[in-house]
Structure I
Amino acid sequence: MWLALPDYGFLSLPQRHNAWAIRLGAFEILSFCRLLAKISHGAAFLDRDWTNSWQPLLPDLILGRTDKYDILVGGTDRVENAPEKKDFPVLFESVDIGTQRYLVAELRLFAWLGTPVYRVVVGRKR
């Protein structure tokens, strides 16, 4: 998870209110991974030719028929990401694992903020 907070004194809030901690919100990893899957799947299969070349791997996750997100959705090991002028860049590459080729999306949400890069396995070569 990535969280950016402007310096409005958030770190001193618990102390000022005689508390141990402060809760800023909740994070639902499965919902977030489904969002990344939907974006990646939609972007990949805008090109009808890809449908003939790649077997989609995300529909079960997108439609809630599985909650196994961790083998298809992840990130990179980059800790800091430079902001980009693009809003929501999505790039694709093919990755070979053993004898199988996979289509992998690399995307960023709100890239101009220096957000993390996520990777989503979109399809398997037919």
Structure II
Amino acid sequence: MRFTESHEWIEVHGSIGTIGITDYAQRELGEIVFIELPKVGKKVKKGEEICVLESTKAAADVYAPVSGKVVAVNDSLAKEPSSINQSAQSKSWLFQIELSDPKELDKLLTQSEYQKLIS
């Protein structure tokens, strides 16, 4: 698992990256009440805004940690967005991207680097 400074995580299997927000991000946001997921087929560049989370405190943009094409979204979050608050770094992934440049992963934070960032 790799992390961004804007509190997204990515876990890669083959050429597909599963992406979500970190536990730290969901705690800071508070209860998630709405999510706007990207469209399957959308092409994105690393660092580009890709979806929006709304909570009882604020709205937050989610950025693509890598470049590629959206190949799946977690539709269950549309019905129950607050599930992100229970399992942000496991079951409540947001979307999956087919990576166009796997070398971009090397520029993301490791678990220990991310822990230093948030402490």
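None of the figures in this text is laboratory data; all of them are computed from the coordinates on show. Just so you know, these numbers come straight off a predicted model, no measurement behind them. Cβ atoms are built from the backbone, for glycine too; each structure is taken alone.
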| field | Top of I, II by mean count of other Cβ atoms within 10 Å over residues 45-52, largest first | value | II
| A value of 35, 17, 12 was derived for semi-axes √(5λ) of the Cα gyration tensor in Å; which structure in I, II was it taken from? | I
| Here FRET efficiency 1/(1 + (r/R0)^6) of positions 21 and 93 (r between Cβ atoms, R0 = 25 Å, to 0.05) has been calculated and equals 0.05, so which of I, II was it run on? | I
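Of the structures labelled I, II, one was used to calculate semi-axes √(5λ) of the Cα gyration tensor in Å, for residues 13-84 alone, giving 21, 13, 11. Name it.
The read-out was computed on structure II.
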| said: I have 32 for relative contact order in percent (Cα under 8 Å, 6 or more apart), calculated from one of the structures I, II. Which structure is it? | reply: II
| request: Can you spot which of I, II the value -6000 was calculated from, given it is helix-only ellipticity at 222 nm (-39500 (n - 2.57) for each DSSP H run of 4 or more, over all residues; to 500)? | output: I
